[in-house]
Structure 1
Amino acid sequence: MEQRVSLITLGARDMPRLAEFYEALGWARVDSPDGVVAFDLIGQTLGLYPLQALADDIGLAVEDLGRGAMTLSHNVREKAEVTALMARAEAAGARVLKPASDVFWGGHHGYFADPEGHIWEVAWNPYSPLGPDGAFQWNGAT
């Protein structure tokens with residue numbers, strides 16, 4: 001297995017509202033004729049899929065999917081971008097869980113939940129600068 005995440009799928013209770021939220025962050029949908037709302041990312045795709053359909057596909061009841069302790073992270077190039085993006089997310093309907101603040105290890109981050117509770121971290125990491133194409137590499141690995 002290659003060290004890569006190709007697709008992140010969020011189970012959505014209200015597909016139109018959740019899609020509008022990500023569009024308000026500035027993301028653009030890509031064509032997806034099969035009922036998935038998709039946003040191409042750098043080397044990955046974020047997909048929104050009806051929650052019940054996701055549960056059916058896995059073979060579980062919706063209540064058995066649980067609420068995993070997981071965050072999705074979006075790293076930015078400059079420290080000030082964290083606060084700006086947190087404000088944009090809140091204006092789009094996010095609930096700020098932790099305002100942008102300095103972190104003990106030298107970075108700066110904050111957390112928000114999208115309208116359906118998926119948790120995002122917005123972070124600036126001086127030890128992991130983004131590549132020219134926006135690619136993130138832990139500790140600047142090449």
Structure 2
Amino acid sequence: MFNKLIVICTGNICRSPIAEALLRARLGSRVRQVVSAGTAALVGYPADPMAVAVAAEHGLDLTPHRAQQATLPLLSQMDLILTLDQTHSDWLNRHYPQLRGRVHKLLKWRENADVADPYRCPREAFVKAFDDIEAGVEDWLRKL
């Protein structure tokens with residue numbers, strides 16, 4: 001049973017806050033904790049305004065979010081570590097090889113695809129990222 005989940009992206013202001021909010025909303029009381037972090041987090045920053053807007057269109061509130069760095073103490077507490085693209089998985093496996101068995105991509109069951117980073121891109125990129133994240137979350141919900 002996975003009780004503690006973390007979602008990892010780069011800055012922890014676009015993709016991973018959306019995935020965190022979606023997982024938390026869909027899993028509810030089935031897990032104790034869902035958080036997110038970044039491999040190069042903009043520590044303390046709120047979620048990107050476009051991520052906030054797109055998430056709000058789907059009933060999710062990202063306004064409380066503040067970015068945090070992925071660190072060994074944080075990651076070691078987690079049962080499952082979901083990454084948004086291969087660079088995040090590679091970074092985690094390189095820096096923290098002891099966590100290797102817990103690291104999986106969000107789109108594992110979609111040909112292990114990446115969720116493209118929408119940072120500094122038009123709204124359409126955020127909508128596409130949201131749709132991809134939602135698909136990955138749905139896949140994981142069937143497995144958890």
Structure 3
Amino acid sequence: MKISTKGIYALEITADLAMHSDDRHLERLKNIAERRKLSEKYLERIVRLLKAAGIVTSVRGAQGGYRLAKDAGQLTVREVLEAVEGELVPVDCLTKETGCGIGCSLCPTQDTWGRLWDVIVSVTDAVTVGEIVKVAAERG
């Protein structure tokens with residue numbers, strides 16, 4: 001399983017919003033793009049997905065912008081990644097029939113893939129955007 005640039009940037013956007021916005025101050029996407037040296041157009045597409053997942057809220061207008069929809073300490077890496085990447089399953093046969101020709105009970109690799117998925121879920125559920133921001137602040 002490989003996380004795409006969409007997933008990487010989604011995590012960067014949420015961390016940036018955790019650092020630069022709150023209930024009183026909304027952050028503009030232009031500022032995030034400049035700080036991260038990323039394409040504002042590409043970030044707009046990612047933010048749309050984050051909004052649809054209820055991770056980010058926005059307000060239009062002169063004083064408008066974006067902020068996290070919930071506390072960064074409650075927002076997991078898994079929620080952010082799945083909002084833009086979909087399910088983080090390493091192989092499709094763990095969650096749906098793929099017609100590979102080998103019954104799941106006979107598949108020699110299914111247990112290994114399942115263990116890998118358990119680790120992915122465990123780590124991405126355990127780490128929050130708040131923790132990412134805290135570590136970044138400690139680094140200076």
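Looking just at distance in nm of label points 7 Å out along Cα→Cβ at positions 44 and 60, which of the labels 1, 2, 3 belongs to the structure with the highest value? Please report the intermediate quantities before stating the final value.
Numbers: 1: 1.9; 2: 2.6; 3: 1.3.
Biggest value here belongs to 2.
Please compute mean count of other Cβ atoms within 10 Å over residues 4-11 for structures 1, 2, 3 and give me the label with the greatest value. Don't skip to the answer; put the middle values down first.
On the way: 1: 12.6; 2: 24.5; 3: 17.9.
Ranking 1, 2, 3 on mean count of other Cβ atoms within 10 Å over residues 4-11, first place is 2.
If you work out Rg/Rh (Cα atoms, Kirkwood Rh) for 1, 2, 3, which one comes out largest? Mind showing how you got there, number by number?
Details: 1: 0.97; 2: 0.92; 3: 1.07.
Largest one: structure 3.
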Working back from -0.31, -0.47, -0.70, -1.23 (log10 I(q)/I(0) by the Debye sum over Cα atoms at q = 0.15, 0.19, 0.24, 0.36 Å⁻¹, for residues 84-123 alone, computed), options 1, 2, 3, answer is structure 1
helix-only ellipticity at 222 nm (-39500 (n - 2.57) for each DSSP H run of 4 or more, over all residues; to 500) computed as -7000: which structure among 1, 2, 3? 1
Quick check on the output: 30 is relative contact order in percent (Cα under 8 Å, 6 or more apart), derived from one of 1, 2, 3. Which one produced it? 3
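Where a number appears in this text, it was derived from the coordinates with a stated rule and is not lab data. Because the structure is predicted, anything quoted here is derived from the model rather than measured. Cβ atoms are built from the backbone, for glycine too; each structure is taken alone.
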